[in-house]
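What follows is a set of structures to go through.
Rule-based calculations on the coordinates, nothing more; no lab input. Quick caveat: nothing in here was measured; it's all calculated off a predicted structure. Cβ atoms are built from the backbone, for glycine too; each structure is taken alone.
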Structure 1
Amino acid sequence: MFETRQRHDVARGITGSGGRIEVTEEMWRKTACEFSELLNDGTVSPSELLELCLARHARYNPVLNAIVTLSLDEARAAARVADSRQREGKRLSAIDGIPITIKDNLYARGMRATWGSRLFADFVPTHDDICVERLRAAGAVVLGKTNTPELAMAGYTDNLLFGPTRNPWNLELIPGGSSGGATASVATAMTPFAVGTDAGGSIRTPASYTGLVGLRPSNGRIPRRHGFPPIAHDFQVIAPLARTVADAKLLYEVLAGPDPRDPASLRLPVETPARMPSALCIRVVTDVNGEPVDAEVRASVRAAASVVADLGYQVEEGPAPYDLEGVRAIYSTFAAAGAARVLERFDGWRGNVSENIAVMGATGLQISATQYVNALDRLTGIRADVSAAWRDFDVLLTPTAATLPWPLQQSHPATIDGRPAHPRSASIFTTWVNAVGHPAISVPVTPSASGLPIGMQLVGRFGAEALLFDIAARFEAVRPWADRWPAIATDAILADRP
């Protein structure tokens, strides 16, 4: 048995004899699940895996600007402790000893948390958010924090503190936002997976733009405590990011589950096994209110829907079950008020934030309590309407983003499908999911003609993460993407950089 495995490992870039192997650079192509198997066998140590990730970081982060705080000493100390557990046969979990990054809007004790803002440039929390607490308890090695736009409130990743993060597939394009740093790091194998957040598409859209898997779980599925205040009511959730569905599920299972410190996590339905494909109806939506959608995106997602139909699911096209303009209005109110609640705590904040955040904060300071409560009332109505519409289907299938990624210097695409676009044009398929609190997963489909990744989004009923993972895994099995890598990940374009 060992000889068979060893021959396979040599083909994947691992060499050696006996029970130990030599870690080579080619190991970066492995998934988190594959790394877990090697760690469980004792054929690779956590410290060796960490150094492999650090080598990737040293090579690619100066170009991409994905990881903004590196916790080197702490990570190496955690890896050494994981080494000891491994030698004793006492690994804590399937992710014990695997490096991971955390988005810079989450608390990790003793590690700078800037929220992408000069206002928090020197802030170091003394507590872990629950998700980080669970990562540590599971033995994960926290490598550092990833870049995010200021207050995590943009569809691109740039801020006055650290500057822009670049898309590994094209260095002149955005990787999406607000978890752009996380996706750029995973897309180049600096770590096999990452933890981000999603308030309006912030994990799914960057995953779509970088060829990864991003899950927006149901509200409360991953509990929260000890973090920055909410910006958009309860729209934001902790979100796992990975290269494959299995890796995303591996991380999700560590993060998910109730905690009495977050009452919302106690109200989730128990996840039930997925039903047979023939018993499920999937509605395909590629148009919302006549909003522009990139032709390549639409064609790729429709082709993917045909593949899903071939898997035995009932697939039919239909209208979007949500009020797009209503969602936009509610989100704008919540976001402006949320920004204002943060900014007003700081004297002289206007000179220390970006123009976009300054405008948002100034708008929020003018919102009355009545206006805010009215937005809450409208949100209740939208949630009721969407829940009622879900009787007609089990899962919604849409593009993740309405467009391909755009140039770094722009806050949003100038046009989509030849038509003028505005800052919310790219997110017509994502923000409504946050408004209703349902789970959604983005998975890669056929790339564009230029090679840029495209994502397909699957949205389920509240609490239906298990179903989404099952459909996504079935799709991945017939249309795998794990071997697609941006050229920079293989050093094919580094020689062209100064």
Structure 2
Amino acid sequence: MIAKINSCVLLGLDGYEIEVELDVAGGLPNFTIVGLADASIRESKERVRSAIKNSNYRFPVNKIVANLSPASIKKDGSQIDLALAVGILEASRQIPKVDENICFIGELSLDGNLMPIKGALALVIALRKNERIKKVIIPDANKEECGVIRGIHVIPCKNLTEVIDYLEGFQELQPYVQKYESSDDEMKYDIDFSEIRGQAVMKRSVEIAVAGAHNILIVGPPGAGKTMIAKRIPTIMPDLSFEESLEVTKIYNISGKTSNNKLIKKRPFRNPHHTVSKVALSGGGRYSSPGEVSLSHCGVLFLDELPEFTKNVLEVLRQPMEDGEITVSRANAQLTYPANFFLVAAMNPCPCGFLGDSRHECTCTQGSISRYLGKISGPLLDRFDIQISVEAVNFNDLNKSISERNSKEIKKNVMRVRELQRNRYKGYNILTNSELEGNLLDKYCELDEKGKLILKLAFENLGLSVRAHNKILKVARTIADLDGEKHIAEKHIAEAIRYRTLDKKFWG
């Protein structure tokens, strides 16, 4: 007898529905799986065999053939275990025919328990798009993340016996529904902007960068607070929306980086070491998985000691910084991962770190400084909207009794500007000033005659590119929004130009 059971597999970040066909027929006992299955699926034969026996069902002593259709899609993962077990029990007439509106995903342990799986959220989201599938049975451990999905009934089960009892009507299981709510404890940070003393210019530039989603490069000596401020950037960013939370959780879930199988509600902060490989940053590998640029999607990617990264690794950033996604090509597939991150980079002005520091003497030669800075290509440097040079904190700043603005105050200001941008660009499929291009840039970044003259002088004297020219306009638009002004004034364009002087100072 032949049984057909619905299941789902992952390809990149997307789920693809498959049909698991089981044929239990006469012949020598054998269990064969066909349909472009990888090792993890082929090994499921032993898990399924033991799970069926230890759940007090009979494993057929017959020739069993399992076909995973369509055969053209490569399939991996252990989530097909449950569909195989249910199909074998139906094909061997131990249970009645299974409703074709139900999909089964889950890994079986040898005693028949359902184990949590990677990518459950992505699989359920994909199944929701299929109107024929009304219910999906998942491991109980994955219910928190999947329960927020509407449009499909999520039925969590603990073991194979519970699944069969539900199918036969002996046990009634209600769909699990979880509301998307963020408690104060979930959104609480242990760090705050008020802990940073002095560095008014750096804090001002970071606030501008977050308000308009502008990538920022900070150059300064060791101990200036570059890393300290970068780690606090998520505390002033807008909260994740429900859709953003789903996207981020999908990425981390597929990467196996979620510990409690709940939705991620804080913006990611990724800080890869400078020894990171090209594949680890971009994604891919033998078992293709998202890289650091995707793990920082909707969050912050912080690259400390930027010139210490190898040049070919840094060049990976150019595509995602422009497109908000990264395409990974491999022999067996071409996968596209989301990578819409906020890039923050920090570096010393020279190898010893004290070039331009009034309190320390720089010991670097001009040649070593040139080689150090030369590791960052012009095209990559051009993609930083804001580039600032900061100095070390002095003793008086550390001992000031004046209270610094905290993260809550800065975040409130950022949220006001983000809301202004959202309303302004409604209908244009963009959300922030950093996304302005073409006609929209001309429309919303119009300058008066004084502003045009200042920008012209900067363009000629600093040797700016067209991209740098446009980024100055975008940053000026954000500065005007922070000041609550409708039009870009002379002071706004002047301040925006101050955040591009590194082009000339260090690399000119």
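Here are some notes:
- Label whose coordinates, when semi-axes √(5λ) of the Cα gyration tensor in Å is calculated, return 54, 23, 21 (choices 1, 2): 2
- Per distance in nm of label points 7 Å out along Cα→Cβ at positions 130 and 458, the highest-valued of structures 1, 2: 2
- Mean count of other Cβ atoms within 10 Å over residues 170-177 - structure with the largest value, from 1, 2: 1
- Parent structure of the calculated result 16, given that relative contact order in percent (Cα under 8 Å, 6 or more apart) is the read-out and 1, 2 the choices: 1
- Between structures 1, 2, the greatest calculated value of mean count of other Cβ atoms within 10 Å over residues 210-217 is seen in 1.
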